[in-house]
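What follows is a set of structures to go through.
Computed from the coordinates by the stated procedures, all read-outs in this text should not be read as laboratory data. Here the structure is a predicted model, which means the values were calculated and not measured. Cβ atoms are built from the backbone, for glycine too; each structure is taken alone.
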Structure I
Amino acid sequence: MLRITLVSSYFPTSTDTYKGHSAFRTFQHLRELADIQAIVPLPAYPSARALFHEAARLDPNYRPAGIETTYFHFPAIPLLTRPLNGYSCLRRLLPLLRATCPDVIVNYWLYPDGFAAVGAGRILGIPAIVGSIGSDLCRITDPFTLRNVKRTLAGAAGVIAVSEDLRRRAIALGAEPGNVTTILNGCDSSIFHPGSREEARRETGYLESGRLILFVGSALKTKGMAELLEAFGGLLRRAPDARLAVIGDGEYKETFERHAAAAGILDRIRMLGRLPSERVAPWMRAADVFCLPSYSEGCPNVIVEALACGCPVVATNVGGIPELCGESSSILVPAHQPESLRAALETALDKPWDRDAIARSFHRGWGQVARETFELCRRVVESARAGGR
């Protein structure tokens, strides 16, 4: 049986059990096809209270759904050590991979994890496949990371992109075109599926009669939350029955709430915090429209999940979003344009969508993602073995 080791910080931890959801679900299903394990490198930043406070908080014995997982920390200082983080990660990763010696390494998150995975694979003679989920390729903010990402893409035996947009970006940064494979994300149809909007509203406790807009994601400014708030405020002047539900936590949440209060519309907004998938899905069935006005995206799982629930989408025309959204299910607008977003939300709320048809348009489970990932691993391993003869 093929032995596959995941090397990625994009994976659940005891302190963030939803982290790396797409990688986790893929490897859950890969267990049916291969012998798998996970190695999760995490940067440990100094703090006043503990030398490595993340190491102190994390439970090293945590096993996401029974997947054999090893967590390790490597020392890092924000900004200062960024050019060296890949080498620091590599130094601590190497003995772990040498002890297990898998047939192939799979990574999600290009730097520093992917850089270390490719470097360790080169030293040990193990092919490494690296994957980009979006921001690790689209939001490179310094020349040191850019240089190391280019080296990672060029040195990998294979590259996974979660959208055609990311595939083109990877090739532009030096990946061999024939080495880059697009594998779109999936969703769990046992959780995300269509159903009665009225029943979903009872399940969520949202019993108001007004039309509901839903946002799900990290509460970050880059998710377009400022534009969403401005668009929603403008929408209320034309559609006073509209309401907004926000699921997610992050550094912009307090700012969002403060600005909503200053605008006098906080009472029209439900701030729900982070919720597990089982509680997100009913909100998607309860909502009239799902909205994601991000500045950039790879293959956003929340859109996949909303569509699987039959919920129409208003989103920005960025990254891999257009690959998921068609005219029968969605309205796309430019990023950073709250007035265009307001108009799209107004149109979407008034449009008679066929929610059952929307749900039928997306049938892609994590089992299919795992099979495509396994086939790529198999091809890469066969190619490496043939080249070593």
Structure II
Amino acid sequence: MLLAGIRKETPDPANGVIVRDPQTGEPTGALKESAAGLVAKVIPKPNREAKLLALRSGLKWANQHGLTRVHSAGGDFPELDLFDELRRKEQLSVRFYIAYFQDPPELRKEDIEAMETARGKFHDDWLDTGAVKFMVDGVVESHTASFLEPYSDDPSTRGPLFWDPAKYQSAVAEMDKRGFQIFTHAIGDNGIRTALNAYESAEKSNHTKDHRDRIEHIEDINAADIPRFGRLGVIASMQPLHSYPDSDTLDVWARNVGPERATRAWVWKSISDAGGRYAFGSDWPVVTLNPWEGIRTAVTRQTAEGTPKEGFVPSQRLTVAQAVEGYTLGAAFAGHREKTEGSLVAGKAADVIIVDRNIFEIDPHAIGDTKVVTTIVGGKIVYEADEK
């Protein structure tokens, strides 16, 4: 912390939070969101060989859990040459759709040039860079998710928008016009509405169709905005394990938003019932990339131990088939690849996994213990479990 220059008098960075002791004001060592960059700046950077070693290890881990494609929301863009090296060596065992992370406060000429250059070079089945990621708000736990009304536990704040709405809307319209798919991190109801408004405006001004722009997370939406996903063709890109009803979710998240807004926690079923499309993922490394724990959570809305007994917002429970589709065909649709990936159909990519149990016939709470026996990508076996 001292190397990073973090002391009692250090102000919180824009859009980030330095957690401090409430009595003394001293930093506790916990940094949230962009505040983590203060420490990241002074951590020694790995060399290229170390990065390649880590990437190979990550690919192996992904295949071990049955992943055959990853939608990367911005963090991998600066390392595209590493992915390309593994692809040229035929060592890439996961397909990647990689977005450019667009920092606030505005879209710059150099940002556009970086995206256009990458798209011209990487636009195939293995490496695709036709997307841009925005982040309009933060997270509920640190009061940085943006809401229409104040936080229940802190009436002094509604949470900030990281972008000026007009600049964000202009940036979305520009990238939409250029044919890029838009991802937007939006967690609070004001952040979600801001993203939907920008997407609707871009569609009207550009006369674009079927761009399938996405909102990432959608933790707490205003009821009036639920049907807009279907009406606008916006993808609800959600992460079931974020709703895992442990003490953080029930004692911190739910307390911060209050009981009324907590009834609209991660409402993927409501969005689907209103005509919207959802796609499931992990948000790794925030939580594990293991999809089986996410499927269990989407189906039960309970912990692995079956709590709370009635479930956390149980009206949003899905069937096992619906949850699996969110991670497969729903995700493929969200990446414009439903015609070539996402289901076992003749003519589609031979991306197949074999698991150790029939998850459609067991207690849903046991789905999280599922193990992958074999992973096949493009017709090639990339992972086989050790026989015991």
Structure III
Amino acid sequence: MVWQKHNPALPIDDFDPSVFPTTVGGPGQWFSRLDRPTAEVKQIASISGSTITFTTPVHISYRTSHTAQLSRYGLSHVLNAGVENLKLIGGDSDNLVFNWAALSWARNVESTVWVGNGVGMNSSFRIELREFYVHDAAWVQPGGGAYGISLSFGTSEVLIEDGISVRANKVMVARCAGAGSVVGYNYMDMGYINYNGAWIEIGLNASHMVGPHHVLFEGNYGFNADSDDTHGNSIYHTFFRNYLRGVRAPFTNQQGGATVDDAAQAADAPKRAAGLMADSYWMSFVGNVLGTQGQMGGWVYETNGSKPGIWMLGWEKATDTRVSASTLRHGNFDYLNNTVKWDPNIANHTLPNSLYLSRKPAFFDAGTGHTWPWVDPVGTTKLYVLPAKARYDAGTPFTQP
């Protein structure tokens, strides 16, 4: 865990010099129990004497030396609740929220023109969000008012799959939450700030407050993958078979109507395919395709943000070299070098089709049908078609072309 403190004070953002994670009412309890941001929600299978058995494994080691605790919720969780085939527009304090929910789902839901979160999950367990279309926040500025999807307060083992999240400040965040979750086969693009369209926001991520750990990102299309250090760090995420383009698709800024086109606008920055801000440790990037074919002029392989780069590890403050040293990079293809780079310490160069699926998912057979895995760094064809991206491009977010 790394909390950020500012001197001079920035109390709106997080800790000023006089405040600590244990300060009641401070940032140490914004999205978790006081000073317990490394957490996860579990379901109890059985209790025998002093032995508690959960239905799923614990995802990280909790140290008795840090007085790790088990505690029960004072409110009962909602179980087996579903929301389907619904459009939500104009929520002034989120559009769709799962609070204290478990084994529940949302499917074929469109969420737009919201303040807060397009879809939020708080203190929840095993929520499934599928075939969603989250787009165009009401006022695209940072500070919590324009996030596409949010996990917080220990929310765990979520599946976010086969959906679209575009034109929000951050396409998703995880704040003191995310353990054991999967973000799979989604199209997530055009994260921005409306008063500064040139700033390239964080793309695929499970970060934005201390504590997120062990989230798998598989098969997604994103403009970048990163982990921000605004409030603190995240750890142990895996990025597998994603396409990380390095720039956003062109779009219209809601403030003033200007076109934002990172590929054509040199001032748009920081351009990176895979970036981890300072204090983001023990991340894994395996089998990804990075960059944009034929558009890598002026790019470098490693950067601190001064130039567009395939990798931007430990950036934002003085470069944190421990980020690069702890990041596993194996079997990734990039369009700058047009080659696959392997970790020299790993002899196994076989990439499985998936880290969470045993067979081709049904949504790849919908419509005209699509090749799976769609990201293949070692194949002759590196990129096939992501169903969610095809739906977005066709203007039919819920009908597969």
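Structure values in brief
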| read-out | value |
| --- | --- |
| If semi-axes √(5λ) of the Cα gyration tensor in Å, for residues 39-142 alone is computed and equals 33, 16, 11, the structure in I, II, III | III |
| Value 3.1, calculated as distance in nm of label points 7 Å out along Cα→Cβ at positions 7 and 295, assigned to which of I, II, III | I |
| Label whose coordinates, when helix-only ellipticity at 222 nm (-39500 (n - 2.57) for each DSSP H run of 4 or more, over all residues; to 500) is calculated, return -12500 (choices I, II, III) | I |
| Read-out FRET efficiency 1/(1 + (r/R0)^6) of positions 87 and 223 (r between Cβ atoms, R0 = 30 Å, to 0.05), computed value 0.40, structure in I, II, III | I |
| Given 0.30 for FRET efficiency 1/(1 + (r/R0)^6) of positions 63 and 151 (r between Cβ atoms, R0 = 35 Å, to 0.05), calculated: source structure among I, II, III | II |
| Value 1.05, calculated as Rg/Rh (Cα atoms, Kirkwood Rh), for residues 127-206 alone, assigned to which of I, II, III | II |
